[in-house]
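Scrolling down, you'll hit the structures one after another.
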Structure I
Amino acid sequence: MRQAIRHWVRRMFLRGRLLEAWHLNKSRRLERAYCRQLLGLAAQPVPAPVQLNLPRRRAVRSILLIADVMWELDQLVPELRKIGQVSLLDLHPALERRPPGPSRIEAVARAVEDFARVQKSLDPDVILFYARPSILSDAAFEHLRRRWSCPLLGMNLDDKTQFFPYGIFSAGDDNYRHWAAKFDLNITSAPAAVDWYHHSGLPCIYVPPGFHLPEDLPPPGPEPRFNYTLSFVGSCRLERKLIIDQLLALGLPITLFGQGWPTSQWAQRPAQIYRASQLNLGIGLCTASGGMTNLKARDFECPGVGACYLTTYNWELLQHWDAGREILFYRTVEELVEVYTYYRRRPQDCLRIAQAAYRRAAAEHTWEKRFRTLFAQAGILA
């Protein structure tokens, strides 16, 4: 009840500039808390990997995916189907129009219970549970364990802001470490987070985001053909808005696709927009105040379909892309403008970067390859 009241008060009184200031203050506090957690762990020796002890280990032929489905339906599910049969429990209908708090937690537990009861013949070889900490509960895990005995894998693509018990945002999307102990194997998209799990005695494997290449999308052609000079695909969030507003104030001709922007268009097929854009803007921040970055699905979806991608500098991306040849980076708005003005007059160079990214992504970065590698490491690949 207290959480619901706080949520209502925020919606009623925190608006406009006041809301921005409140969110920026919270983000700065989170960034400082994150640094303190890292420095505390850095004083300890590097932990040894935690030995896997998967129950009923057998080759993966059937996968049950549980998630609040958004991008997963178009990106992850088609790739997992290349490995085995996929069953899907979409938590979105249970969560829709419910405020953060106990009602969401109970709705998810009930959805899992109902699904387990109805799917009498379903016998998955592995369960992939992708959910933020604020909707997890002991009850949900009990329903899964009672019904199935296969390995239960937890995936988190936001560990930097969710793993540690920050206690800063009232929505409760933190202390994922508590729930990670419920899984047989954890999957993280943050390289540094593997140590955090191992320090806690939890098995974990690093799996960066991947992408799905639409079958009807051919490789980039030999000549540059662009409809947009610079575009951004994504909903309006504060960390994005602060950068976009600066670019618009400077007069950059950026075309926006996604919910919440004053003059945006709907992105029915993002891959087509990426390919039609000479430069695609990425904003890789995971805090509004801009002090932390995180690997994004777009970091692989956009260059993966054969598009020139200009995004926030992130040391993690250098493990997967060749800077200047397959992807472009910026550190500040000023540097973004500098890179933009250089490449906007060189469309052929943008096309060459897009072509190189397409080849690299097809060879290394699909979700199918990600999970085949993961299952092989876990000893459950067919």
Structure II
Amino acid sequence: MPWIVRMLLLLGASLLILYGYVIWRLAWALAQRTGRSTQHWQKRLWPIAALLNLYPAVAIGGYLLDASFWRTALRGGHPLVDALLTYPFWIGLLVALQLFLIFLLLEAGRGLARFWMKSADHGIARATLGFTVIVLAYTPIRAYLDTRQIRVREQVIASEKLPSDMGELRVVHISDLQLDARTDAALVRRFIERVNALRPDLVFFTGDLVTSGTEYIEPAAAWLGAVRARYGVYACLGDHDYWADPRRVPESLSRHGIVLLDDASRSISAGNISLRLTGVTNIYRRRPSPETLARLAEEKPAGRFSILMAHQPSPSLVHWAKDQGYDLFLAGHTHGGQIALPLFGLRLALARLETPYVSGSYDVGSLWVNVTNGLGLTFAPLRFHAPAEIVLLRLTPLKAESPR
């Protein structure tokens, strides 16, 4: 059985549990408020859930029957299929996930309320229906805005390794362009224009030029080639680059003036500043070997501001970079979670199962770790609480009054 079918079957079982609980609690609340039975409302809610979840059902059928149209359409690029199947599924899933968490909390509150009141059922039922209306209205709007938005995040990094007479070095970090059939050219153009508007001295791209296949490699490289940086644009390989074609991606990047570092280091002169840049290929199919890391460690000069860029922010590689005296670690891969659920100040995202470095800047001792949300999408055709972003890192010398 193909991997994708196994994953879809597992997803189907998970969806049954998720929607089962949400429908059970929602039907109970409706029964409390209307006087009709829970079963009455369940019979009306389950068909809605079934319609929202036609996407995985059709996907499984398409793969089992080897129906090329459905296999292609479900991967993206067919507007009618997206409108009728793909987007309703993902919006429905986001609504169900949020309601699942809210209903669990309400149920816990109902249990606690029994200690000081006879029954809190009517209040909990009203809250259940109220939160449902709010989530139904909020989710599609927030998903649309987060999918279309491109934010610019700034971080000042001061280091004693930078010369005291320098001004400010403007480093832009971008990642995960992931061009594919769903990519909106206007969004990519706006992304590139905003990068150039920051007047970067250096630009670092931490992998995933395309999503899959070879069709979009050259157009994606051309877009990245439109980035203008005073001292150059540098890149490393991402997972999807390797799956697409690990030979053609570097060739296309090179044709468009982008320097790709594949387990290699080089010195960069930026005015009166000399930096050391290391690009490590850290992806699912290829991890850096101990021999590779030992070689890179030997090549690293002491006392110079050093940057390591890799696609995945693996904790083991972050700790290695810290131990070797690197000053800045750049990565993408996580998309900031892409779909993140806020809960009591936390951001719940599947990416946290893989790394604690999901989005933002992290001060890891003597090492700054920066993980960007990137631009593109994987699996889900939308973003939620994890908008696309460009990161401007302003490198300055450490002065007595400057925080690190």
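Observations
- The greatest value of Rg/Rh (Cα atoms, Kirkwood Rh) among structures I, II is that of II.
- Across the set I, II, mean count of other Cβ atoms within 10 Å over residues 193-200 reaches its highest value in structure I.
- log10 I(q)/I(0) by the Debye sum over Cα atoms at q = 0.14, 0.15, 0.20 Å⁻¹, for residues 177-328 alone from the coordinates reads -0.70, -0.80, -1.29; which among I, II: II
Rule-based calculations on the coordinates, nothing more; no lab input. What you see is a predicted model, and the numbers here were worked out from it, not measured in a lab. Cβ atoms are built from the backbone, for glycine too; each structure is taken alone.
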